[in-house]
Structure P
Amino acid sequence: MDFKAYWRSHVKPAKPPQRVSLFDQEVDWGFHIYALGVYLMDLGLADEVEFWDYTEERSTHYLANGIMRVTFHNEDDVKAYLDNYGYPDLFMNHGREGLPMVQYLKGRCFTVHVPALKSGLKRLDNYGADCYLVDSEEFLDDRSMMYVPVVNTKKIFPNGSAKQRDFIYVAANYHGKRHDIIINSVRGTPLTGHFHPVTPTELDLSGTNITTSQWNEADLVDLMRTSRFAAYPADDASSPAATFECVAAGLPIILNQNLRGGKQLVVPGITGEIASETNYYEAMCHVLSNLHNYRPREYFEEHWDTVETLNRYLWFFEKMGWKKCS
């Protein structure tokens, strides 16, 4: 395909006259990724913010928060786009797929890489950018800081709702999410729980008191508020935003000790516990018996306030050489 010809003839959509600000955004998976760009627009430090992704179909359209979502076929397509529209001032990449563009843009703009160190990523993936946001303390160095998936705390918070179940697990059912650990732990016990987003036929839930709901079938914030604690038994996962959302909603959480990144969320006895596959049920019972001792929301507000976290990122980027536009 002639990528350059396509982008030379392309016309960007008109910018909407209004957009929603940082905390007016809907609660969805993208908040922690969109947040910094929306915050920069709120501060008047950015005129245009784009979210890039790879799909089979190209598209350019504005989201309600004022970010333009652009989809490309591959890296060559992105380079043709940049040849036509120019380089950004700040390029922030999440995960492994965009790493080639991080390396391509080094020296052309300020680059930030958020590796999300799942299984298969190596220490060498932490090189090539101007700085890094990492999700495991073992990778901290003088050009990195810890990554915290920020949460829309104005919409996710405890509200005293009556509890309808013991636990909730927020994760789609695919490799590494380890729903089997919970199922095997609670089968034949009185513990009640909920999987979201999962279809009822995906897993063998016989002998358990676990219900399920799919995307748009139930309100996630309501599901969190009506649960007593959160479970996250995944091992092949890294700094999942859903875990921080659960803690922000006031739920102590139980993480798998083999989680690839994001274990800084758990402060034992305060925000939750770390458990192994073999003692996961015992950890669930322990948390359930000691719910009154945990203070996840209070700790979250003290240490991971949304605006303070975003400001820390901006301070760090400037320290590493980013020239803030004004």
Structure Q
Amino acid sequence: MITVKRITEYLSEHISDPAQKYIMVKEIHGKHPSSSAYLIAYNGMKQSKWYRELAAEQWEDGSWGMFHTMDAKAEKKPRFLTTEAALGRAHELSLPKDDPIIVKAAELLERYARGEETWRDRIEMHKDNGKGHMYCRPFMSAAQLGMFDPDNSAIRPLLGVVANKVETAFSSGTFDGEFWDREVREYRVPVIAHPGNMYGSMLLQCSGCLDDNLQRLYLEYMMNSENGIYYVSRIPLSDKQTFESGNFRQWLGMLELLSGFTLFPKLIGTVVLPHLLNETERIINDEVVLDNHKTRYAEDWRNKDKRKTDAVLRIARLLAKC
């Protein structure tokens, strides 16, 4: 089976685009932000097409328009349908918290998290006249902010609420769904912070707020859930997908979401490592069709060789955390 070292060598030999080089230097080689190699790669990435797109469409207030739902009344369809979509792309490109785009967005997210300001989005009424939706907004904002700046002070109070409820829900050693549902109904924890939801993991993975035992229970729950992770994929994380599968990207997305947990390498990484290595080897050996691959680090993503290095690089970023 191919090794991580060989995959790294392959990427070093074949990548050429600025975003690819930056991700490689930062995440695969682990260069310090003050190093010359990092600074050269980062400055090159800031000249890339992808970075310039993000900067050009960012609003003066730091958003990209609506936060969570697309503006159906927009006269011109934006490149990034929501602020969340733009932040997801910024995270995909591994922008640091001190990047001008992220600094500008973070100032707005802080105000959202503190309740000093709220989204432009319409209120989703559901069955409670919008109360639950409005309760969730600061937590969802904090989750996005935490992906770039997990120690931001605006996150801490909201993070404390979620961590406390997660600890109680798992106090018996298994997840107490009835307790969680009751707390949601009483607006003591947001529904979007459920362990099976993307936002809960975004909030909890970067903060060190879960001790090892609780983190183990949390990750084991995620691994064994038959419903996947809401907003990412509805397939079980334990159901390893091949590259040809229509669910492969979503399966990778679940791994990427959980990869910030400190116990990820031990509890999940060791389980999926052989499979990820095998799939990467198949990509490098041209044993798979890349037509439906959607990851875009290279600027000429229509080029087969660029799609190939993009696919390998995306998996390599996970391998570096396994």
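Derivation of every value follows stated rules applied to the coordinates shown; laboratory data play no part. Predicted model, so just to flag it, every value in this text is computed and none were measured. Cβ atoms are built from the backbone, for glycine too; each structure is taken alone.
Things to note:
- Among P, Q, structure where Rg and Dmax of the Cα atoms in Å, for residues 180-243 alone as derived comes to 12.0, 31: P
- Value 19.8, 57, calculated as Rg and Dmax of the Cα atoms in Å, assigned to which of P, Q: Q
- Of the structures P, Q, the one that -8000 was derived from, the read-out being helix-only ellipticity at 222 nm (-39500 (n - 2.57) for each DSSP H run of 4 or more, over all residues; to 500): P
- Entry that produces 0.45 once FRET efficiency 1/(1 + (r/R0)^6) of positions 68 and 132 (r between Cβ atoms, R0 = 25 Å, to 0.05) is calculated, selected from P, Q: P
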